[in-house]
1. Using Rg and Dmax of the Cα atoms in Å as the calculated read-out, with 17.1, 56 as its value, let me know the right label among I, II.
2. Match the computed value 31, 26, 25 of Cα extents along the principal axes in Å, for residues 56-103 alone to one of the structures I, II, and report its label.
3. Determine which structure produced the value 24 for relative contact order in percent (Cα under 8 Å, 6 or more apart), calculated from the coordinates; the candidates are I, II.
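Just so it is clear, none of the values below were taken in a lab; they were calculated from the coordinates. None of these values were measured; they are calculated from a predicted model.
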Structure I
Amino acid sequence: MNSDRTIKPISISKLRAGDILLCYKDEKFDPAGMAITRATGSEYTHAAICIGSGNAAESTVSNGVTKTGLQSLVQRYDHVAIFRQPDAWRPAERIQALMTFIDSIIASKAKYNLRDVVTFRNRREVHELTLHDQLHAFFAGNLVPSPAEKGSYFCSELVADCFVASGFIDPSASILYKSDVTSPGALGRDPTFGTFYGYASNLPNYKIPVTDEFINSSTSMRYSALAHNP
């Protein structure tokens, strides 16, 4: 990565099914994003997952769970940070399970989970404080993990549940990786969901903000360099 933070964008054509897309837009031009940042502590205010063939799956306030073109998604934001977990999607069966899951919840008209975004901070704190008790209750047979297929999702909740529905995260582990307390930024910080691959942006000579948590990470810098010469 250049010292002035000007990026060489990743080509959309290099994205694979299962890649996570974390989306950033300057808060001055995105009041809704500012509210999400306050609720989740993440400067990345939207998350989506690549499903192949130039498309992504996402959950938005206006449309609920839908498929959208990758190019269209990138155009809506200043930049998109891409994360890849090759171990999750190497078996073709997992990609098929991902597609089946997305098609099923779209057919069911799954909506955007606005309620859990509003209460995100408090629920996240409760989850962290009670995690030991939740795990104890599960292994004692007194707690059933929430299903991946449900009636509503906020953006990063949908992405986390894709990893459960595909079988990469076992349903029992979904207690630890609880989707409805997973923020967009948390997806990028947890190597379970992938390692930083690079940035995509349609803005010419775009510079990643100096505060970006991934460009300032030594791991991110290393993988970003690899991303341009895969």
Structure II
Amino acid sequence: MKNIPTEKEAALVLLTFNEIDGIRRLLDRLPMSTFSEVFAVDGGSTDGTVEYLRKHGIRVIVQQRRGRGDAFRIAAQAARGDHLVFFSTDGNEDPNDIVPLLKKLREEYDMAVASRFIPGGSDEDADKLFPIRRWGNLFFTWIANCLWNRGPYLTDTLNGFRALSKSAFERINPTASHFTIEFQISIRTMKLGLKVAELPTHEHPRIGGRSTDHTLTTGLALCWTLWNEWRGRHD
């Protein structure tokens, strides 16, 4: 019988880039005592984020090359345990969902995703008249499910708020550089037939700063990811 990992083998990974307002507001709400290690991967903040985290005793790994994909890979290499929970500190993600995601890994799921599109969840665009970002999320998720999913329908392939076992991460071997990393991970999880759980989450308004995720450029990058994954390319 496979041993179920304990909480002492889990890492909480904070993904940061000029998020001083968010980290000040959220740091005390993070369930850090649940994890054996908590560290940040920073994309080159210049607003005091790195200094603030270090002042509060949190290890910071500064990326030599910017990009969300590189941040994910750096975190997977740096973590000592087999369980990883990725949390962005911009205010969109709810700290209350961190422990439930980790619990799913302890139930031997390979990945757990905080979904904005299942009953009980909501996204930031839910009340907009023309929720273009929401439509885009749902469209790319539908395409990925149609092409590769062999199990239960995955409702949110793009949300970065997720937990992964390191062993699953290594099997997935994500190569994307920027905001397509989560989409690529979701697609390759489907291809491999890995066990995935989803939990409802509420996406909250951003706290300070500016998003570097632009709808048009991200949409084009997601199309490129779909094309490469369909062709079986790994770049």
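1. Structure of origin is I.
2. Working: I: 32, 23, 15; II: 31, 26, 25.
Going label by label, the one that fits is II.
3. II
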